[in-house]
Structure 1
Amino acid sequence: MQFLFHQPSMPRPEDVLPGRAEPIVEPGVHVVNGRQLAAPYPEGFEIADFGMGCFWGAEKTFWSIPGVWVTAVGYQGGGTPNPTYREACTGHTGHAEVVRVVFDPSVLSYEALLKVFWESHDPTQGHRQGNDVGTQYRSAVFAHGPEQLAAATASRDVYTGELANAGFGAITTEIREAPEFYLAEDYHQGYLAKNPGGYDCHTATGVVCPIGLGVQA
């Protein structure tokens with residue numbers, strides 16, 4: 001009954017919550033590997049930022065991939081500085097829930113991460129993933145530099161055809177240069193490692209994305 005679903009909308013500038021000047025949390029270490037969540041990272045490593053619904057399951061998708069140094073969850077793409085989770089969930093920050101993936105490009109290509117991103121959620125649902133409804137659950141790729149931006153755009157174009165062949169609608173994923181990333185509260189970091197039976201949204205389409213095979217041995 002998709003035609004009965006009312007899509008949430010991004011907040012108007014005058015409705016965006018003011019936030020605060022200082023971060024809401026001090027960066028800690030990852031519960032799985034003990035590595036620092038925030039920079040500095042090892043020299044030569046790169047950052048990828050993805051929004052794909054609830055960030056609990058999104059983070060778990062990436063943290064055990066060989067070549068990933070550390071993952072962290074946070075808020076990105078909106079207008080409220082240093083938002084809280086409660087604020088993001090109101091829809092009045094404009095932020096998406098995102099997972100930040102720090103990776104070694106000599107081991108793992110950005111295209112391989114894009115393949116995981118596309119195949120791990122449904123990028124055609126607009127401001128939602130399954131029963132999770134709201135602008136904070138939108139699909140997004142926030143690129144770091146022109147090469148990532150070009151790769152993300154090209155992968156979207158390829159995957160559009162694959163999804164169409166499988167009967168899915170148009171991709172609604174937001175793709176743009178990465179705006180400011182705000183680290184989420186500590187209890188969200190590595191949530192499904194701390195809570196193995198916790199909520200994990202599953203909305204993958206089952207459609208294979210034919211890119212991202214550049215993972216080196």
Structure 2
Amino acid sequence: MSRHLKRYNAPKSWAIKRKERKYIMRLSPGPHNKKMSVPLNIVLRDMLSLSDTKKETKRILYANEVLIDGVRRKDEKFPVGLFDVVDLKGSGKAYRVTLDGNGMIKLVEAKDPKVKPLKIISKSLAKGGRVQLGFHDGKTILTDGRKYRVGDSVLAELPEMSIKKSLELEKGASIFLIGGKNIGVVGKVKDIAGRRIMYESNGQTYQTLRSYAFVIGGDKPSIALE
């Protein structure tokens with residue numbers, strides 16, 4: 001497999017100039033899928049304008065501490081995805097990955113860089129009767145409790161990945177839309193009926209698929225998205 005792909009074949013969620021160059025870097029295999037993540041090189045070069053070339057990006061990664069969810073990363077192809085926290089230790093700045101109204105990946109200032117919402121996408125019984133939760137970003141956590149449900153979220157402490165709070169998909173919960181025509185919108189759940197959810201946003205009521213709802217808080221979002 002080629003180490004690069006043509007820019008016009010890159011995911012539409014990548015915030016890049018399509019006609020600037022012919023090729024662009026591929027993602028390394030990692031925790032996020034290609035649609036919901038971008039290579040770390042694009043984050044530093046195209047989105048934060050901290051470098052002009054891959055060589056400069058590698059120099060930054062090796063000379064400074066660039067942390068993703070509190071873990072230092074040196075691979076310029078590492079996939080950085082939804083709600084990941086990019087911490088630039090050298091500058092003291094931190095950013096959170098989110099989505100705009102067109103489904104494009106964007107960065108916002110992380111006012112709370114020590115926490116991260118994680119959507120539960122799998123749940124299984126592990127050795128010793130413990131429960132293993134699998135999350136949208138590929139991470140897993142072992143827990144003694146069985147109260148967690150697929151589709152709910154948890155608020156995790158970084159970098160320890162310890163569960164700070166359970167965020168249930170229920171009436172009154174704050175959700176972030178990760179799919180559908182209202183992608184990138186924050187709303188509040190009004191009703192849940194099977195696979196569909198009714199939610200309110202900016203005084204209007206909408207309907208979406210349950211799978212598009214990412215719980216980010218209770219009465220108010222637990223993280224800043226602007």
Structure 3
Amino acid sequence: MTDRHARLRIENLAALMERRAGVARVIMGIAGEPGAGKSTLAEALVTRLNRDAADRAVVLPMDGYHLDDAVLEARGLRARKGAPETFDVAGLAHMLRRLRSNEEAEIAVPIFDRDLEIARAGARIISSGVRHVVVEGNYLLLDLPPWSALRPLFDLTVMVCVPEDELRQRLIARWRSYHLPEAVVMQKVEGNDLPNGRLVREHSAPADVRMEV
């Protein structure tokens with residue numbers, strides 16, 4: 001996708017959110033396979049929404065709801081970190097309901113620290129004045145329980161789609177950047193990330209906007 005096309009898509013998404021904005025807060029969910037570019041899209045959209053009025057939009061990454069490694073170890077899921085069963089889905093749903101009701105002056109949300117491989121509680125503050133919350137994560141539209149309970153909590157949804165060959169190259173580059181052994185890189189990509197991506201592709205509810213990149 002060219003820079004011009006990317007800008008147009010950001011403008012279109014921003015316009016969709018603006019049209020929904022009124023007295024209530026608007027919550028958008030951006031879903032897609034690992035490596036599809038959800039985080040980049042969400043950050044660009046929030047930057048655009050904040051261009052005319054600062055601090056009216058914020059990103060909430062689903063990755064902040066990763067279960068801790070100690071919990072995953074105890075459950076035999078450490079090697080599957082990033083799979084649907086390795087997240088606190090109920091915690092995310094509860095947070096989305098708090099954000100929708102917008103009855104608190106500010107809400108602290110967790111952010112996942114990729115360098116430390118842990119979720120940091122209270123790492124970002126969302127004040128009551130924030131009008132647009134952009135949530136991004138792989139499984140936001142998954143049509144399997146307990147994830148399927150999230151869909152009604154979004155006002156707008158986006159699915160980002162990338163061909164698997166392109167995803168493979170992106171994911172290999174991502175894990176190599178952490179200077180991991182090549183065997184570990186390939187295990188993470190072929191044994192975890194790509195199977196998770198196929199699950200997203202095959203078992204997600206239709207989105208309001210589908211973006212092929």
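Just so it is clear, none of the values below were taken in a lab; they were calculated from the coordinates. These numbers were taken from a predicted model, which means no experiment stands behind them. Cβ atoms are built from the backbone, for glycine too; each structure is taken alone.
Of note:
- Top of 1, 2, 3 by distance in nm of label points 7 Å out along Cα→Cβ at positions 26 and 154, largest first: 1
- Among 1, 2, 3, structure where helix-only ellipticity at 222 nm (-39500 (n - 2.57) for each DSSP H run of 4 or more, over all residues; to 500) as derived comes to -1500: 2
- Looking across 1, 2, 3, the calculation of FRET efficiency 1/(1 + (r/R0)^6) of positions 58 and 170 (r between Cβ atoms, R0 = 25 Å, to 0.05) that yields 0.50 traces back to 3.
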